[in-house]
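Nothing in this text is a laboratory measurement; each read-out follows from the coordinates by a stated rule. Small disclaimer: the values here were computed from a predicted structure and weren't measured. Cβ atoms are built from the backbone, for glycine too; each structure is taken alone.
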Structure I
Amino acid sequence: MKEIVLPETMLQQLQEIYEKLEGDYDAVARQLHFSCVGCPDNCCDSYFLHHTYAEWAYLWFGFKELDPAEQQKILQKSQDYMEQCQLAASEGERPQSMCPLNEEGLCTLYKHRMLVCRTHGVPATMTRPDGQSMRFPGCFRCQEIVKTQYDKIQPPSVERTPLLRQLVLLESELLDNKRHLMPRVKMTIAEMLVKGPPSLPSC
């Protein structure tokens, strides 16, 4: 197996996607007068699944910059997280455990956090490849704002579709246009860390 490593040009492309997404997020947050400051909840205990090799590789790019002791600490927390999720699933409950990258309320790999982590909060929309439109209402705090201010009209939202298309194109290039032959990614951050860096078949 050959480890998937993002070339410098793709690192820049992914960072540009993130920057545009964050700009769109901030614009919608300003329109809604929405902020995470003072929120009693922590989104890092939400159960999120992630779906691209590009982001998996980017996560590991940042993870490798940590010192070995910090890496081992996070890997142990990741293993614990997976066990907690398995227990919750076995009891028919949706897992709700703190992300292993969270340290005293802050993300250890904030610069390398996933797309979902960057978009959760404000309303968002996207169109799937099959043409189906999807709308995400945002976090509970944002939904309260929307309910008060946008009772009869659609609130402003982040349109994710163009940026997700860019991410798919980047992913295809990263995988040598063999994306359709690769196993689908559907993992938590903990699973991505415990499993190790993503890889391509050597032949």
Structure II
Amino acid sequence: MTPDSARAFIQAHTALSHAPLVPEIALHLATEITPIWQASEAWLRRTNIEPPFWAFAWPGGQALARHALDHPALVRGRRVLDFAAGCGIAAIACAMAGAASVEAAEVDPLATAATLANAHASGVAVDARTGDVVGQPCRWDLILCGDVCYEAPMTRHILPWLRRMAQACEVWIADPGRAYLPGSGLAPLGEYPVPTSLELEDRALRPTRLYRLSGG
């Protein structure tokens, strides 16, 4: 996949819009779920890309973005990683809030392209990279994790590393009630009611809790 083909796919299957909890940020989002999912599945068979999770502003990312914009002193001047960034909404919010640097990490090159497009549309700079950062040494002051505990293999892969990172920096996890959120080592930071689509979630409003993860 080339950067040009990624941009073309995003332009063809999304519209510039705004997440309900964070209207300050412009995002290329899918207006209908089924067509983009079918298009991604067809491309997946040809190019081995991931499903289009980047085309939606999930509750965890919205809560992290809202928290960063409402409390810029927690972000300003810090080196931030938006882990499993999706559409990049949390990374973009941190850039708006005055972070010294913002890195958005994703394993999906389309998510990386979407984050770059969304940052450009919102008038900020984000260093979006494709690749798995799990296992890398800490080079950040703050790591943001939105909605990452939705399946057991993912949680098993990331949680030990995140706990190690939490010994060297702050790690925030925003979770809307996913099944695999750890049951310990979480200090509450806040809660945000996030409007959602019934096509994506089982309710129209998802209370999303924000935690600081402790090291282990």
Structure III
Amino acid sequence: MAESLQAVVPATGAEQFQAGLWRQNPILVQALGMCPVLAVSNTAVNALTMGLATASVLLASALVISSLRRIIPAQVRLASFVLVIATFVTVTDMLIEAIAIDVHRALGAFIPLIVANCLILGRMEAHASRRPPTAAALDALGMGGGFVLCLLTLGSVRELLGNGSLFGIAVMPAGFEPWVVMLLPGGGFFALAGLVLAGRWLSRTPARQGVGP
């Protein structure tokens, strides 16, 4: 198991970071953390806040778990991961509540549910617990960055089409008729499907270069 995990880890720091942004993107490729992706991406502000909160917890947890990987007993490995993640989720939840109470209310229970996000726990088990802090941080930054970019894209598209605004600022012409469905759960599925389709199409384009007829 360890050997197979090691084989898929990119060789350089740049590749570790870039893999999470695109080639192993947690949303487009791995389909991880779909619950908050669909639930809170109805506005750009909510999507950005949730993305940054998740990425911050991922980075902080990866650094701590990587630093303690040699002293965490194997018998309580998963319990230790959850404890570390829950600690940073609690801190993040309190910070968002103190800084932006309206956004905190809009996100509701989805901030505490970051603890159960399979993206974070999966990266702790597959990477942070097996790599030094620098490698763990690069992996977390890439995965967290890819998560933020996709979530922000979804939130921006849904708010723009569903409300004619972006970050609460009206940007569409006065005669624009909002697509209310984009603010509903069904609109989240439509927007996510379009984003995944675009990502798959773009990822296949380089593979065709240099291929004969």
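Things worth noting here:
- helix-only ellipticity at 222 nm (-39500 (n - 2.57) for each DSSP H run of 4 or more, over all residues; to 500) from the coordinates reads -20500; which among I, II, III: III
- Origin of the value 0.20, where FRET efficiency 1/(1 + (r/R0)^6) of positions 28 and 188 (r between Cβ atoms, R0 = 25 Å, to 0.05) was derived from one of I, II, III: II
- semi-axes √(5λ) of the Cα gyration tensor in Å from the coordinates reads 25, 18, 18; which among I, II, III: II
- Relative contact order in percent (Cα under 8 Å, 6 or more apart) derived as 33 - corresponding label from I, II, III: III
- Structure from which 12.8, 36 was derived, Rg and Dmax of the Cα atoms in Å, for residues 100-163 alone, options I, II, III: II
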